[in-house]
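Heads up, there are several structures right after this.
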Structure 1
């Protein structure tokens, strides 16, 4: 498989984030409960050297990653525990890195049909349109992942217009980490200065055909993102790490989860998590959802967005 350069970051002032210590050694379940179909909409797959560099970064600036599994091990782990499919996310931080990452994840998906591969691109890099057209066409990738904190951009930065336009034209969803949390030393920017629900609304107003997914329920502006769901039919949120009680911030109103679970996606951030792989799964199962909503939340919504 292709390899990519090691990730390097310019350290911003540290804003240490630690979740509840009691989760670090919690027991894990053996498998997804029988009869429940799960599509994890938020899994990270990178080349080995990039994973290794990321974990060193996490050790310095974030939390202890419990599952230090490389890509082939991630696939084996999730499949063996009954996860039917998972959306593979990655992101670049320098020009031309995206092209290599996109080819890498396409190769993984060809070998493993459980993988739903997404592309990435660095906003403003030369040939961004060509990189995305290759990703959607030749490589068959099913969407795009961007990360405001790592890639150092605001979601309404004009450099992203070409990315939004290509996604809308191809009918491919875009996942953008635009919530303000976590705020960690090691990011090249302070995400509180770049990220806001208001900026996301400007994007949705400017690009009304774009399907946009904001991970982590937009933490720490959960109420604002809940209101955006009511105003914009092509906006979706995922629940990653928030229903696990890790990222902190606003309390999650029941009107959003499970109240709007038909507009939400189940995700985990595996393998870069500090707690048991099924912590979020158990908490989501315990939420009061009717059968149809539960099927949509755990699998149907992701398939509708990424495989239609």
Structure 2
């Protein structure tokens, strides 16, 4: 099993002046601890599950580019980009640039978007959900075309590209991995089967007991489209905060766990079929947490999802 870190909160003491130094240190500490990937949300306002919209929020790809300059190995992605935020040609160019400048470490994490508040606030159109899924599928088609070097015109219902030129091409071949976030069974998971290299399912609300059902739906969609189910990396988003004795809480009130408790929980996710757990840590700005993270990474690395 691989572990990744998602950083969703930037309102540290001394912000905004402290944001750059703190986020840079988190990126370096995460890489030194052996974490496989570093993720940020792609939002413009803070989301309600974390705090009020007035809290600090960074633009995702600028933040990842900064993290790329602080690190050399850890993979980088958004969890996830709302399809409404950027024209698909511009999005592909952005992810390609991140991949080239990071030495081939970029992911395209993408979904159908949901936060109407920030769309209204910044004047970004927020079409109905059915149209957002149509735009998502067209964006995936554009990405694969541009990363495949196909410059022929693309004529979709929502997007028209006369010449989808993409130079330079990404370093990672055949292209940066595509991760689709969400668990919608008829649309989202079908798009996973048809286009994605990875899915992302929320551990919260599903838990290890609910995840296998979602994975079986992906498997059925793979059979329908002729895709090898085992080609898809199964990831989840969960919460985790560590301390030596597992007592107390983080500044945000999140319970702390010991290394052993964390490994046990991650083991259940692996048994449920998860290959990579991406965790948000309520104490991610505490350098003392990362030796414990490194021990969790060491202990969960041998875990394999059934059939892997």
Structure 3
């Protein structure tokens, strides 16, 4: 058993993959917890796809893709807010339009600018191809975001559950919203190399949702979600190594499997374990028995 865990560590690409999987396994559920309790999970998906135009332009200009991707992601959220403020269009429709428009623009720019971007890697990730530079950048982003969450936890908690009250007490809700959007964008950029833009939303939401079914407090949700995220990420990397599977999808499938188990067996909210489930099962069996007699 020990050899199964240690043998892959002889290879540098596996050590790099495990290092970055631990970082994103911690970071994504912490940020994703706020997305879930604010009912904004779709925002992560929108930003994940809207970074493509900035990525393409950065690649063409020869600058760090972090700059272009970040600018494009932030611009997409402003575009959604502008549509909502200038029309009767609902937020979900504005997000859907922005999602498709920015993604189409990104594909067009890649073709027009003749960028040699590996779309498969961008869409589905390539965690086995990460470099020490990618790890350092992800580490800096993770430390920065986690430190801000720690320092401003009370303000973020107030804003998350009572935005009107937070505004009434003088909290800069617009600045908090911008900061939160920036954190989501940076988290997505940090995770792109590992799982790709299509699957990053699953890593943002999956472990946090699993923790949501197991605990009640937000800080517990972030802590448990981070542990689940690390386990799912590392386990996915090992599974992809031994079973010759794509790493990004393997990580997401492990995360989704853990969610299914929590959905079924959570002590308080599990479908098969919550108190009302036994009553419902007895009622169902009683109805089946009556139908057989008749």
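Which structure, out of 1, 2, 3, was helix-only ellipticity at 222 nm (-39500 (n - 2.57) for each DSSP H run of 4 or more, over all residues; to 500) calculated from, if the result is -27500?
Structure of origin is 3.
Looking at relative contact order in percent (Cα under 8 Å, 6 or more apart), point out which structure of 1, 2, 3 has the largest value.
Greatest value across 1, 2, 3: structure 3.
Upon calculation of log10 I(q)/I(0) by the Debye sum over Cα atoms at q = 0.09, 0.12, 0.14 Å⁻¹ from the atomic coordinates, which of the structures 1, 2, 3 produces -0.49, -0.82, -1.05?
Derived from 3, not from the others.
No lab work stands behind these numbers, since they all come straight from the coordinates. As the structure is a computational prediction, the values presented were derived from the model and not from experiment.
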